[in-house]
Structure P
Amino acid sequence: MIKVGVIGATGYAGAELVRLITTHPKAEVAAISSVSFEGKKLSEVYKSYININDMICENAEAVVEKSDVVFAALPHGLSQELAKICCDSGKFFIDLGADFRLKSEDEYKEWYNGEYIHKELHEQAVYGLPEFFRDKIRGARIIANPGCYTTCSPLAIVPALAAGVISTHGIICDCKSGVTGAGRGLSQGSHYPELNEGFHPYKVACHRHTPEIEQTLGYFAEEKVTITFVPHLLPVNRGILATCYAPLKRDITMQELRKIYEDFYAGEYFIRLLDEGSVADIHNVRYSNFCDISLHLDKRAGLMVAVSAIDNMVKGAAGQAVQNMNILFGLDEKTGLEIVPPAF
């Protein structure tokens, strides 16, 4: 059994990791940590874990010592030293935060007001979006696990971009997230009276996930890609819906567009390309690691519209992290992740 450590286990992504590993046939939770709840049982923080996981939250060093692979579900700026400790101890490190996602230190400084402490670790780190970078993930020691917006938007756009049928400029990613994406900490924006029966964008055209999405798109376009990214907060717990608009470079039929996506995602279990006329919906991916994609053409405006839906806590966080772990340890990627979304 793979010994798994979860640092930041009492946050939403950390608790979701524990949920997924609990039923994983080849892995087990070896240790957990939490700064806010150190010394307390996980089942005291989340009553759903009573008699399922009554582990006591330890310190991070103890978690590293007891684990083969360490997941860090922490805010940005807190993972670099942990990665160093894990690498020096011969452990795998999967970071659900943003510290290793950007290749450019200048961009990290601009968007996160931080710096690269151990530059050699950033050179080793691999961006963990399996459908795109599977071959690079194999054999890596540090995985930068993408977040929710930075997973659903590229999954919707990349096949068309790689095929050269859409422009590298003028792409709009119009995304909506469930409130769990804001984390477990309290804020005015996620306060129930503010959120309920409301719907609004935030950090319009200045969200820090923008350069990360552009980085992935630019890799496949083989040139710089500029997007407009506008996130919105939905009054629901889970889900990300990305409606992506991209100018077409030439006239294209729906049959040709679908063929591009079918070929690109051939054999990808977690990508579900919906039938023509269907529309991706967060309702249909809840609690699962699936990404549903629907394709649409606005011939009048010369646009492709690609819609993707994921569960932000699973494919957008913990599930993708487990998928990366499976790759690192040579397991079938579906192991522990064959979760059927509830029908209602």
Structure Q
Amino acid sequence: MIKVGIIGATGYAGAELARLLLQREDVEIVWYGSRSYVGEDFASIYRNVSHLVEEPCKDDDMAKLSEIADVIFTATPQGFCASQVTEEILSRTKIIDLSADFRIKDAEVYEQWYKLKHPTPQFLPEAVYGLPEINREKIKEARLVANPGCYPTCSFLTLYPMVKEGLIDTDTIIIDAKSGTSGAGRSAKVPSLYCEVNESMKPYGVASHRHTPEIEEQLSYAAGRPVTISFTPHLVPMNRGILATIYGTLTKPVTAEEVKAAYDKYYEKEYFIRMMEPGMVPQTRWVEGSNFVDIAFQIDPRTNRLVMMGAIDNMVKGAAGQAMQNMNLMFGLPENTGLKQIAVFP
């Protein structure tokens, strides 16, 4: 039995973690941490777990939690995990952090984009970027995993084989991505109100979104040289899902069969990545509630560009599901344990 603690359990990502973990017979959630709801029953906040959870919310004392939990998930704002983690805590338990605190290896870059002083840069070298399809073996041995962001997960997995094989010019990458409103979190914000979002779509974080350096860093590792991208996210009036449409100039003439072969080289054995048949395009409705990534592409010979498309559920593969996928690897379990849910439709 794996004893799990969740700090930030009443945010969307934390609650999604609870939903997924509660369906497993090999996991016991020993701590529902929430600074805002200490003492209140978790099931009174999220009625979908009524009669399944009888525990009250506790505080965010990571040190105390590390004494009873085999793994701690921190689904918290940037800065919390980095401010709490210590060598003593890591000697007792594993940590999977869903914030950006340990995703970017350069503390100065983190501080520039997140406007926070990094309190524990000494842990950055050992933190493993938790993208199982790329860092599987490192994750298995890790005690601190930085769970990737939702946009980076969708964008990077859609791009990775093309960058790795040198089929696109990395100086020409443009990522146009759309996300549902759950990506903005559960706290009350005027731009997320129903009347502000419904029947509308808007770009945000133009040329300044904080996931940009994370995407660039991971693409740079794949390319073997620095990569700079243009990334524009958009908010769409739906609860869940990310759709990324990505453009890159081809470095040489290729056929659809050659592009497909490059994707298959890296993803053919990946349970959660589904390459679509020619002529099909990904849709968020076919991944909603699941940990799957749907990927498609189209060659545009007129412009000599490759159009790459990817779709994920931002709350599952983009957050809680991927975190649980990482946990499975860290505890020597089959990667898809507890994550075989088929997308919910309609």
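For the read-out distance in nm of label points 7 Å out along Cα→Cβ at positions 9 and 273, a value of 3.5 was computed from one structure; give its label from P, Q. The read-out comes from structure Q. Could you tell me which structure in P, Q was used to calculate distance in nm of label points 7 Å out along Cα→Cβ at positions 1 and 257 as 5.6? Attributed to the structure labelled Q.
All of the numbers you see were taken from the coordinates with simple rules; none came from a lab. Being a predicted model, the structure only gives us computed values, none of them experimental. Cβ atoms are built from the backbone, for glycine too; each structure is taken alone.
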